[in-house]
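Trainee: In what follows, structures are represented as structure tokens.
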Structure 1
Amino acid sequence: MKTIKIALFSLMFTCGMTSCDFLEKEPYKIVPENYFKDVNEAQKFLTGIYANLAQGSFYGNNYLTIAGGDDLTYYGGGTKRITSGLICNNATTSNAPITAFWANLYNGIERANMFLEQLDNVPGIKDEERNRYRAEARFLRAFYYFNLVQNFGDVPFKLESTYSTGSVENKDIARTDKHEIYAFIVKEMSEVAQEADESKGLQDGGLPTAASLSYLPGRVSKSAAWGILARVYLFWAGEHNRDGLPLTDADKERFRLASEYGQKVISSGHKLADKYWDPFIDMCADQYNTTAKESIWEVEFAGDGTGDIRAEGRIGNINGLPGPDWSSYSDVTGIADPGYAYGFLHSTPKLYDIYKENGDMERFVWNIAPFGYRGAGKDANNKPIVQGVVGRTFENKELYDYVTGPEGYQERSFDYTGANDGQEYNSKNKNDDLRGDMYKEAAMTDGDKLSKTPATGKFRREYEPVAKKNKNNTSINFPILRYSDVLLMVAEAENEYNGGPTELARNLLNEVRRRAGVSENADEHTSQISFREAIKNERAMELCFEYLRRYDLIRWGDFVRNMQEIYTMALDGAYWGEAEQAAPFFNVTDAYLYCPIPEAEKAVNKLIVGNNPGW
């Protein structure tokens, strides 16, 4: 079913045998003289351009902490293994994850440039297929550039491969104004997603429709391009906030274009799944859109880190439901080992309160971990009474009642039963053989003793389709674009361009809320400002922990202010499990509106002088 994964396996295996490295600073070592001999090699090379998305320096690992620090999320791992970086508000210009992220993005661009330069020379490719390959490579190159300008602002801009002139000498490139790169990004994406229109003399841009791909989101479709175009235009429209400049007519026009491209997605046959958690269960279960055509573009992961072919990530391991580690016990499988997660990323009390204020239990209990997994106690010899997980410990009785009740998702989840099922968990008796689903003692849910900072729960390893799971590596896909995101982007763009919510904007907001089982309140927000705030909260509830919030805050001009508000909240300590550790992570300055240009890049590219403000 996941054809791109099969191709990815093949490519990664080939690279392992030939010592090619996706993070190689000099990817021109693979040159046309020893590649692009036939259709098969061209297909593998195109898949290699996709593969940069799944690298550990991008969605496979580091991105979870590069983009994970916002007003809804913080690093709360008790082991404090992460001690530096953007998420901890103490990054430097030599930060390794940022350096690797930069290198990986340029590696993807280099691969795309090489591919586009040589594609026409590959024999045996049908014209339609060649046009599709070209369109995918152009889109991916533009997407990598979008990530660069979104994070670093002005960056070196190159549209030819390093080895295109036959030499690697004198290749230093100065930074190009980000607005010039934005213009390139939207031109490339719009052209490759173009629909044929004989009346206007327009040819098809090459990307397939989502319908022609059976709505399988592993490869880029026109829907994916249009949805990402909406995202690009919204962020570009908000650049004036990042740079402290007034809104211009050009910015307003970008809101209109964001709505236009988002509406193209809406008319392309996508639908919201019946239940909010359905798409994420599919991603965790290595499936595609089994209940509705909601997921539009995903990063592919597969494998468990134990075979010769490696294509796994860390989704659900770094940011998953915490519990005991049984990965080294080969005979502990299935329900007894739902998959280990460090639970490094936690929710903030702000998100907890937004859910409660909206009466939004469905998204609440999926996104904010309502429980952690629990093993049995230990005997007098400090040995486990029983090997494996024997139950779940819920944060409070309200969450226990909801999840295990008729409205919860228990029919699609592990359900632990035992002698103590439904009883209060007393931590003083933690060495007892307490089996079944339980909830924390009532004292912990009274007043300011209530914990509002549980771990994130969006990506759950219990749904992985293997009985025995690797400790750190997962096959869970990463959602780059979902249909609900598109609906909210169009609603926001309509409000901003028209100076207030249009009927379309209200209908789309209500559609997202209706699926979540909360009141359709769009008509209550009649002003531009009120509707804008409603969209901000809705994006928090719908899209939290999908690594969009940090960039939303930046484009809205809210990042520093919102983070400082959480800093004050954390200093107070109420409702926080790790307030002293967490508070400094929110004490950010304007410098964090951009990532620093890596020192490693400046050391080899002498035309880059200075750095972003504050670095």
Structure 2
Amino acid sequence: MCGIVGGVAQRDIADILVAGLQRLEYRGYDSAGVAVITSDGQLNRLRKTGKVAELAAAVAADYPSGGTGIAHTRWATHGEPNEANAHPHLSSERIAVVHNGIIENHHELRDKLRASGYEFSSQTDTEVLVHQVHEFIEQGASLLEAVQKTAQVVKGAYGTVLVDKHNPNEMVVARSGSPLVIGLGIGENFIASDQLALLEVTRKFIYLEEGDVAHITRHAVQVFDVNGQPVERPVKEATGSVDAADKGEYRHYMLKEIFEQPTSVRQTLEGRISTNGLAPNIFGQGFTETVAQLNHIQIVACGTSYHAAMVARYWLEQYAGVSCNVEIASEFRYRKFHTVPGSMIVTISQSGETADTLAALRLAKEHNYLSSLAICNVDGSSLVRESDFAFMTRAGAEIGVASTKAFTTQLVSLLMLTLAIADEKGINAADKQMIIDGLLGLPAKIEQALTLSQPIEALAEEFAEKHHALFLGRGDQYPIAMEGSLKLKEISYIHAEAYAAGELKHGPIALIDADMPVIVVAPNNELLEKLHSNVEEVRARGGVLYVFADADANFKSDETQRVINVVNTCDITAPMVYTIPLQLLSYYVALIKGTDVDQPRNLAKSVTVE
């Protein structure tokens, strides 16, 4: 969600901080700010609502010269989006803080600090952090000691960075529930909520663990665990590209990432599968032995990742013969559940830092699960580090808030998981070869699906005045309809719902009229005839249909039905192929609506707070 960048350097740091924020714009935000300790020992703070470009202009006009500073993009949780609530927050014009997360006991701390004479200038929960740290410093603590003491009295989630103008060559960071990564340079060191912010200044990173506090200077980094003991965290070399934040020839990141999907899927498959099957140990050493004891799979995820999980349930039960339950992480963690003996918990997250999914994993570890597997796009993320096994989707950096290539690579990863389990449980040769051939041929099928871009762009004109839409699918296409509905509402702000087509007559059919577009995904599979009947129910009630169908599915365009023929594909990979036209439809409708495609209102890329 919010973005953090900070650094301690010999050179002026303001431009580095602002450039880092610009690379984190994809995370979603409503205001931005920077604070730099200047060469004459002052704390120069600039804050702006709106885009980082507004902050960049302010920095250019009032350049804060200095080597130590922190910067932040805020996604409002407490208090409206305005300059007073924007980070960094100050205490006594001495201590500055930036913070991601939510301090749950901020009311209690605010009352205590007010009683001590502190005045609050914002509505945020964050301001209690900086005043509490200042109070401990006034009592004789160093900045490091004050942050460690503060970590003992606050409750909630935080990734936070503080600087003190009286000690201009250091910063202290703390992580609990919200990710932070330290970037190591030569004679300078940095901090960020995402390594992407720092790829232009370093390739060496330390990922902080839960409860860590770190003291950072130009030449040294000291990390302390939740008990205050010094610890060594491994240094990892980044392989990501700085160009990931470049739109290239495309108008928006989302369109670029839609068209990157053939490449992303190839990357997911590379070195992991051949015409003979899966390569050994692609899910990690010991995974095969774990599968031998496996009786049940529990998948938890949120948003788009939840839709990927719902598709996987069909595959796992049909081909691997293993029962599977799929649940939204925020629901799973707050109900009493029974752990089936021999169960594996599978978590899915693009970022690996999704708060509810992480909490669900940690809860599952207390309930006798056989093992845990993370399917994730970010190596070194909390979800990956805390799981027994991890499978990286290799989607590459996804900047657009509305997920596209992360979704398709999750589906590919889950299909390989299905094959890995089915291999151990016993899969017939024909089904195994169908999955292998389907996966190996998938990038080419997606490339063919992308050729529908122009006809879908023309079709999108018919949605210009629409305010509602209904998506229908059957079987493993029902979650694809859900994903299509989510994409449309996310970026075009059209109210959209998805239903299993067989449920139409159980209520949603009451909504059907000429003003309610109905979007149908219709591959040529065993449920096609049933789907034809559902479509006729819509036509009989004056509905206007938009059908994405296999050429052999026997749908014809007429005055009430627009048919877009999708490339013929095998049943097993149809969910990945049919999601492509739905992504394109949502993109082009959003263009017509004039919305902010890459940074839709109120949304954040990585939801790191509950």
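Trainee: Say we calculate distance in nm of label points 7 Å out along Cα→Cβ at positions 534 and 550 for every structure; which of 1, 2 gives the highest result? Mind showing how you got there, number by number?
Mentor: On the way: 1: 3.1; 2: 1.6.
For this comparison of distance in nm of label points 7 Å out along Cα→Cβ at positions 534 and 550, the top structure is 1.
Trainee: The value 12 for relative contact order in percent (Cα under 8 Å, 6 or more apart) was derived from one model only; which of 1, 2 is it? Let's see the in-between values first.
Mentor: Values: 1: 18; 2: 12.
Label of the source structure: 2.
Trainee: If helix-only ellipticity at 222 nm (-39500 (n - 2.57) for each DSSP H run of 4 or more, over all residues; to 500) comes out at -10500 when worked out from the coordinates, which of 1, 2 was used? Mind showing how you got there, number by number?
Mentor: Values: 1: -12500; 2: -10500.
Attributed to the structure labelled 2.
Quick note: the coordinates plus some simple rules give every number you see, no bench work behind them. Source: prediction; values computed, not measured. Cβ atoms are built from the backbone, for glycine too; each structure is taken alone.
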